[in-house]
1. With distance in nm of label points 7 Å out along Cα→Cβ at positions 89 and 177 derived from the coordinates and found to be 3.4, which of I, II does the value describe?
2. Given that helix-only ellipticity at 222 nm (-39500 (n - 2.57) for each DSSP H run of 4 or more, over all residues; to 500), derived from a single structure, equals -11000, which label among I, II identifies that structure?
3. Check the numbers for Rg/Rh (Cα atoms, Kirkwood Rh), for residues 41-152 alone across I, II and tell me which is largest.
4. Taking relative contact order in percent (Cα under 8 Å, 6 or more apart) as the quantity of interest, name the structure among I, II where it is greatest.
5. For which of I, II does Rg and Dmax of the Cα atoms in Å, calculated from the coordinates, equal 17.2, 52?
Structure I
Amino acid sequence: MSIAENLRRVQERIAGARQRAERNPREFSLIAVTKTVRPERIREAYDLGVRLFGENRVQEFASKAPVLGDLKDIDWHMIGHLQSNKARTAVELFHAVDSVDSLRLLERLNSVAKELRKTMPVLIEINIGGERAKSGVAPNSAELDHMLAAAPSCDHLEIRGLMTVPPYDDDPEQSRLFFRRMRALCDEIASRKLPAVQMGTLSMGMSHDFEVAIEEGSTCVRIGTAIFGDRPKPRET
């Protein structure tokens, strides 16, 4: 199916999940994930009204950015694992980083943003499933507390909430408990009323489980395959 038809179906499913959960649509956003997506297909989504896009790799987006630089009123989010040595490029290219997974990276992003005279929104990535192969800070950990405590000194960043990728399962219902835990963690942090820490964004849910995520409190879903179709397989070398 076309991107237009895919997007229409995704929006209908989002609306249905919002209604089931009695969620306010004004408190919700969709990020179109463009990992491996060609620039001309990104333009097609833009022409259909999409304005939030997410990229997983700094280097891949660096090659696309010049081609898409004429697109106005658009926000590019870094949603993949970000190494500290690529923080400068990320701050230069992206409008937000949704995958901050350590105090070191938080402080590095702030230092670069200060040099570049930018203020950058960020989300703290939580490894809610405790998976060794995934990035993210453990919930209720000392590292998370250190990151939250550092917020006032990171005056060129805006901590706006949390992001997570739960353990994958073909059955989206298996993600529900992880999403529920994330909602509870977000609410608990918000209840502390920490200085320079906002918890208005809870980014969770992707193409296979976004409806469950919305039902459990997600305010932002990251959808790629359901909009752009299956990813091309890597070329053999």
Structure II
Amino acid sequence: MPLDQVPEDGRARVAEKKVWRLRSLFETDLRKAFEYLDDLRTHEAWKYLREPDMQRLVENRCRVSTEFVEQLRSGYASLVAAGHTGKVTAKAALAREMAKQPEWQKPDGTPNQSAIGREIGLAQPNVCKAISSVDSLSTKGIPASDQSAATGLSTATIYRQRRLKADHPELWAEVEAGTKSTHAAAIAAGIVKVPSVLDQLRKLWAKATEADRRTFMDEVSNGTHP
């Protein structure tokens, strides 16, 4: 239950239970963990637990840093975008995130699965699954609304990313590398149509009143229109 639905005198107790459960959720179900975190942050749970802010609450009560949480969030979003439909653990999310970093890659640019597994205590087959095998899963069976809730992206962005991955892998590679936004890539691929100036004029003309149209035509005829 969200904290804002809990009576004021019971919020400290509910917040304490959520923070306590967060410790296990990090290892078993990141989606639920982030739901709890967002609820605690939105409703300023640290005040009920006598902590100075959200960062200290997470560090003192869950024994993890905010940087670690953001790594998990990034790795989780990457797994969901790739098609992961089950519960995501912290180790799987970390493996996914570490695989993007040069220091955890081999000279040929591929992830060093053995090193990543040793670092986070994950068996190599599971590292392999988190890093690469999940990419072969289809995202079409996952509702865009679910993917949107998990990643924080709009459903429109989810649909565009799916089209880019399926039909324009070279542009999707630029999006993943951070050199091009999803919107810019979608425009380049023709998925998003940018209206021309003429299209915009026609649209505005259809919305204009008769008085506006007469004034506009008079200004154009007299050469006074900017």
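1. Only one of I, II returns 3.4 for distance in nm of label points 7 Å out along Cα→Cβ at positions 89 and 177, namely II.
2. Derived from the structure labelled I.
3. Result for Rg/Rh (Cα atoms, Kirkwood Rh), for residues 41-152 alone over I, II: largest is II.
4. Working: I: 21; II: 12.
Top value of relative contact order in percent (Cα under 8 Å, 6 or more apart) goes to structure I.
5. Only structure I yields this read-out.
No value in this document is a laboratory result; all are computed from the given coordinates. As the structure is a computational prediction, the values presented were derived from the model and not from experiment. Cβ atoms are built from the backbone, for glycine too; each structure is taken alone.
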